[in-house]
Structure formats: structure tokens, C-alpha cells
Structure 1
Amino acid sequence: MSNDYILVTKEVTKRFGGLTAVDSVSIAVRRNTVTMLMGPNGAGKTTLVNVCTGVYKADEGRVLFDNEDITELPPYEIYRLGFVRTFQIPVPFQSLTVLENVLASMKSDGENPLIAIAKSRWIKHEEGAIRKAFNMLSKVGLSKFWDLPAYKLGAAQLKMLEVARALAAGAKLIALDEPIGGVDPVYANRILSYVRSLKDEFDASFLLIEHRIDIALPYADYVYVMDKGKIVTEGRPSEVIKNPKVIEIYIGE
């Protein structure tokens, strides 16, 4: 696996009974890019991400993340390595504030009694964590909502809170599952603009799983198109959008 790529799948297949949801899929996500996985509903996009993040086990093929084979690893170990995914329906800690949600996602060594008795040391650590959390919230447009409980946020804001939490967890690669689903076009463009800026600010890579290609495509560096469990084409956005296979898929949808 080349060090240029953060995620590589090799001939990954996932079946559910007689249905092949993902059929020999090979993709390569380059570091510090926004790679888009697009296709109609039921194409197998989310299933592929679930295999990559350990939610499902591949029936065939391998998944490599950051030069490590993660095919057989459970989700929590993949998360610990820095591969984090968000969901179509955000799942924050609803009763915690926006700030507390981000703080809770930061990696910690847990309660250390030796540090606990050194007040100046843990106060300095906590102050640093709060500054870091506020910086992340400012980058996703949520800093003024820091003291609101998460359940008071709108759907689009919750999606950005998920991204901030992923960054707080030290994510190297974030898989965003339909981040602009159900969001009005103006805020959808704002979300994707945030993603582009976060890529450089935090040296992160993004795998964008999206159905609304009219809005999302201009924000991608590279695109894979799935249909019926297979990759049907790939390339730069300007190339993919002109591909006859892609036009046929979306016109016939």
C-alpha cells in the first residue's frame, strides 16, 4: 500500500443471503483529500463504509487503513486507529452541551491518581482541552452554541457537531454518510465548505458518501461511482459527471 493513500479496499465483497450488496469493490482514498463515493439509493455505499469500519465483516477482500490491515478488526479498534465515521442520523450525547460533546470525544488516559493530586497539572490539561474544543467548534460554525444541550441543535448543526467530535477523537480519516441529507441547499454548501477547510486545518482526509451530487460534486477531489454494489466508474468530478454510465444511472433512477 502506497503511503499516499490513507484507505485502500481490495476486491471487497459483502453478501446478505442471496443479495450481494458490495461486489468486488476496490477504492483508494488519497491522504488529505475529499474523496466522494456517489451513487443512487441502494447502490451499496453505506454497506461498503460499514465493512471498512468493522460494523460488517467482509466475505471477501481486504481493507487497509494507514498501511495497516484492518479487515478483521472490531469497530472500536478501527476508531482508535483514527478511522471515524458519522451517520445519516447524528447520535450525539443529547443531554450534554455542545462543548461537552466535543470534550467527551477527546482521547484520554482516564483517571490517573498521580495527576489528580497535582492540581496545576490537570487544570492546565483541562484548559488546553477546552481551548482545543472551542477552536474545533469555531471551524464548524458552532462556537456560539457551545452551552446549548445537543438536543436543541437543528439537524444540519448536529451533522457538524458529529464532524467536530470526530476531529476531537483524533480522526485521520472521517467517513461522512450523507452529511447534507435533508439539509437546505444554502446550509448544505456551508457544510461542504467547512469540510474543505477542515481538511487542511487538521490535516484530515474525508470520504464523502453522498446522493445529492448536484451540490456535493464540486467539493470533491476524486470520485467513485457505485451502482448495484459495483464501482462503475471513477475519476475527477469534471470527468465523472460527463460519463455516459453516470448520466444513465441518474436519469433512470
Structure 2
Amino acid sequence: MGVRGTLEVVAVLGRRSVLQTFRRPQLAAPLLVFPTLLLAIQSAGVGEAVNLPGFPPVDSFFQFLLPAAMVQSAMFGGNAGGIALAVDIETGFTDRLLAAPVPRFAIVAGRLAGTAALGALTALWFLAIGLIFGAPIEEGVPGALLMIVLVTMSAFAFGTIGAALALRTGSASIVQGTFPLVFVVLFLSTAFFPEDLLVEPAQTIAKYNPLSFIVDAVRDPVISTLTAEDLLLGLAGIALVGGLGTLMSLRAMRRREAMG
């Protein structure tokens, strides 16, 4: 199969992945409902946190949290993609794809393409919410476009972790069981509070948590002028997560093929 045929397979599987997510409420709800509710509750309940000494200058706590909601949704999207892939394994759909004359990586790439597309859609959703409820993007349209790109890349990277878990376990319930870990990783980062306002050991963990780099990069165009350092660190965090997930996925795929 040539390059064009492979891309067509990836596109078809990616489209199927997006449709599959919206047809299953248990997959679609975490992408939009949970992050949106958490954004609303935290903004209303902890809004005065912006007056704490050391808090970066922002228009509101809502503006500070908006990028965190985007990245949170991207992480949920990666988990949902892993659950859907595990369901395909359990129902035998993946086995049929493995028996078909298509490149093995295209099977996972199609799922990741769908996850990335969902990341772009959720980024647009939260940007719309931000504009409606008064969270200005300091960098304007270029900053908003950069945020969409970063969230899309983040969703792809988180999707590789979900795919690796699905290929390794072949169980939707096990992949779904990792869902609470998303909150642990989020709260041990700078997603909800600046690093200087966290207490130990959360402060030290957040300092080296790749998710902190990603969230800070997405947040940078919202609350200030874009800086190269935050952008590069964010891209490095995405590359680290995506690289680790890709390596894990490759090994899990080889193991699954060897086991038949």
C-alpha cells in the first residue's frame, strides 16, 4: 500500500474515531462536560485567589484557568481514545484490521488522528466560552491559533498513552480505571495554581511535571505576551509525553502481534 492509500486509511479511521466518541456519551462527556463544570465551579468558588501575593497579573481567575480546562480536556480525550481502542480490541475489530493489508501503524495513527481532531474541537469550544464570559486572549487571534495548535498536539500526545494502555491490556475497563490518575497529574502541576503558591511536595513535582510546561505554554498567550521559553518548554513537554507514549504503543503492538 502506497503513501496515499495509507493516508486514506488513517483518515477513514480518524473519522470513525470522532464519530464513535460522539455516539458514546461515556466517551464524549469527559471531553466537554467535566472540564467545563470544573472551570465554572473553580472560577466561582476560588476567584479571589488572584489577589494572593505572588499570583501572576490576570484579569480574572477564569482567565487563568481557561488553558487548564483545554489541556484537561485533551487529557480526557487521550483516555477516551484509549477506551475506544480497547473496545475495538474486545469486539475483534482491531484483529480484523491486523488481518487486512494495511500498515500496522496506520491502525493506531487513525485513532490518534481522531483524538487530535477532538482536541482541536474542544479548544475551539473553550475559546468560545472564554470570549463569551470575558477571558481575553492577550495575544489576540495569533495567540488563539497557537493555543489551538498546542492543544491539538497535546491531545495527540496524550492519545499515545491511551493507545499504549489499550494495546497492552486489551481491556476497556482497565483503561477507564486510569481516569482518576488524570486528576492526580493535573493537581500536581501548575494547571490550577501558580508554582509559587503550591506547597511541598506538590511544588517540586509541579516544577518538573511535563504537564506544567504544556499548560504554561497554552496559558502564555492568554495572560501575557508570548515568550519563546514557555513555548519551547511546552513543545518539549508534548514531545516527551508523545515520544514515551509512541514507544510504549510500538512495544505493545509488537507484543500483541506476537501473542496472535
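Taken together, the values in this text are just the output of simple stated rules run on the coordinates, not laboratory data. A quick note: this is a predicted structure, and the numbers were derived from the prediction, not measured. Cβ atoms are built from the backbone, for glycine too; each structure is taken alone.
Here helix-only ellipticity at 222 nm (-39500 (n - 2.57) for each DSSP H run of 4 or more, over all residues; to 500) has been calculated and equals -27000, so which of 1, 2 was it run on?
2
For structures 1, 2, calculate distance in nm of label points 7 Å out along Cα→Cβ at positions 37 and 53 and state which one comes out highest.
For this comparison of distance in nm of label points 7 Å out along Cα→Cβ at positions 37 and 53, the top structure is 2.
Starting from the value 18.6, 61: which structure in 1, 2 was Rg and Dmax of the Cα atoms in Å calculated from?
Derived from 2, not from the others.
So mean count of other Cβ atoms within 10 Å over residues 21-28, computed for just one structure, reads 20.0; which one of 1, 2 is that? Mind dumping the intermediate values first?
Working: 1: 20.0; 2: 15.0.
It must be structure 1, since only it matches.
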